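Next up: the structures, one after another.
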Structure 1
């Protein structure tokens with residue numbers, strides 16, 4: 001597990017911790033990061049508490065193996081949206097109003113007819129809050145919403161990103177992040193074996209031995225209760241090692257035959 005590059009996710013929101021909202025963002029983001037060669041090492045979820053957000057950000061920054069850190073949520077216009085302020089504290093950067101962000105918001109209000117409905121294109125306190133950002137961050141345009149994403153260069157090839165929590169906005173901002181900041185990674189090779197009606201415990205000894213023989217291969221078992229299927233999944237950077245693990249399972253477990 002010591003190889004690089006690796007990523008981390010910090011999820012911000014009381015709605016996640018209290019069960020009101022399912023965190024689909026982390027699932028989607030982890031999948032995309034794995035596919036482009038920046039697998040997620042850790043996911044931390046915190047509520048809308050300044051000290052907790054700051055602490056989580058600093059903790060992730062202090063881990064050098066985390067080369068891409070994603071802070072998701074809390075970028076909106078209301079008082080419970082505290083990520084920009086927490087980022088400023090965690091990074092020891094002052095907050096400053098960004099005129100170009102305010103101008104983009106006004107353009108969006110005209111495009112979406114919001115200015116006509118409100119009777120003005122002037123930014124209110126909530127809008128200005130979303131345009132008051134920590135200094136030192138590179139803007140990442142949010143084509144699906146108003147709150148911009150941010151990228152911070154942490155040095156030594158490491159970056160921290162702030163993404164909105166609304167799923168379609170997060171995905172829109174992430175696409176730009178992937179193009180600009182997630183190049184050069186190599187996705188792990190993944191192979192699976194599917195067994196029908198096979199008890200998971202039967203694979204313990206073989207899996208334990210293979211973990212020792214191939215420490216660079218991640219091997220896990222995943223029972224599917226609805227279909228009564230057991231999936232064994234091996235992944236790693238070396239295709240030959242991954243294939244060797246799959247072959248060894250086939251050869252050493254003879255009581256059950258995988259489907260396909």
Structure 2
């Protein structure tokens with residue numbers, strides 16, 4: 001099985017978010033995909049195969065299949081356009097979140113994803129204690145979005161992952177603030193999926209883009225995820241859809257021996 005590790009939302013290797021990308025000839029057993037993802041021990045491993053004019057795509061964390069992943073989608077499109085179908089200017093994926101399209105312009109890749117605007121909710125018990133920061137508001141979609149007062153406050157967060165895992169409901173926790181250099185900044189924690197802090201998370205921006213577009217009065221924004229590796233995302237609110245763009249770099253090409 002051809003296998004790649006691609007740093008997504010990255011200008012060069014060792015930045016952005018690394019994703020495993022497995023190129024399949026056709027469907028394989030979900031248990032095998034989960035074992036591969038566990039062995040790879042990356043935040044996400046993507047599996048795709050060609051199905052006519054589009055590709056079937058699935059994503060697995062080390063412990064579970066998930067319904068939407070941005071950086072592994074970007075990485076998969078990068079592999080297709082860089083190594084498998086070099087003339088392609090766009091790629092269509094069929095996924096658990098419907099059809100997703102990735103287009104390229106030079107080295108830049110732009111994903112077309114569903115918008116998932118989060119709904120306001122009361123601050124769940126224990127969240128402030130687990131994140132160790134004052135939370136101004138919380139909003140809920142698949143993940144819990146936590147608005148904090150500043151970029152400095154966001155950078156100061158040192159989560160207690162055991163406490164986060166004891167908070168029922170959300171898959172992960174998005175902390176966000178208005179940016180100083182960028183329009184908005186964020187961090188993402190999902191210890192229940194085998195990921196403590198994710199370096200750069202495309203799927204959370206399906207929440208963040210409509211959230212910040214409304215607050216800032218802008219449809220086009222630039223965002224940064226302030227993890228240790230870091231990454232920049234070019235964002236656009238298109239109503240029912242959002243566009244999330246960035247670059248990618250290949251760290252590894254090889255074969256899995258199964």
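Here, each number is a calculation from the coordinates, and none is a lab measurement. Just so we're clear, the structure is a prediction, and the values are computed from it rather than from any experiment. Cβ atoms are built from the backbone, for glycine too; each structure is taken alone.
Could you figure out which one of 1, 2 the value 2.3 for distance in nm of label points 7 Å out along Cα→Cβ at positions 207 and 247 was computed from?
Numbers: 1: 2.3; 2: 2.9.
Here the read-out was taken from 1.
Match the computed value 2.5 of distance in nm of label points 7 Å out along Cα→Cβ at positions 23 and 223 to one of the structures 1, 2, and report its label.
On the way: 1: 2.5; 2: 3.1.
Comparing all candidates, it corresponds to 1.
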At a computed -11000 (helix-only ellipticity at 222 nm (-39500 (n - 2.57) for each DSSP H run of 4 or more, over all residues; to 500)), which of 1, 2:
1
One of 1, 2 was used to compute distance in nm of label points 7 Å out along Cα→Cβ at positions 111 and 215, and the answer was 2.2. Which one was it?
2
Using FRET efficiency 1/(1 + (r/R0)^6) of positions 87 and 135 (r between Cβ atoms, R0 = 25 Å, to 0.05), single out the structure from 1, 2 with the greatest value.
1
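For distance in nm of label points 7 Å out along Cα→Cβ at positions 31 and 159, which of the structures 1, 2 scores highest?
Working: 1: 2.2; 2: 3.1.
Structure 2 comes out on top.
Given 23 as the derived value for relative contact order in percent (Cα under 8 Å, 6 or more apart), which of the supplied structures 1, 2 does it correspond to? Don't jump to the answer; show the numbers that get you there.
Working: 1: 16; 2: 23.
It was calculated from structure 2.
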Read-out mean count of other Cβ atoms within 10 Å over residues 79-86, computed value 16.2, structure in 1, 2
2
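Name the one structure among 1, 2 that P(r) over Cα pairs in 5 Å bins from 0, in percent of 1, 6, 14, 19, 20, 17, 12, 7, 3, 1, 0 was derived from. Kindly include the intermediate steps, with their values, before the conclusion.
Details: 1: 1, 6, 12, 14, 14, 13, 11, 9, 7, 5, 4, 3, 1, 0, 0; 2: 1, 6, 14, 19, 20, 17, 12, 7, 3, 1, 0.
This figure was derived from 2.
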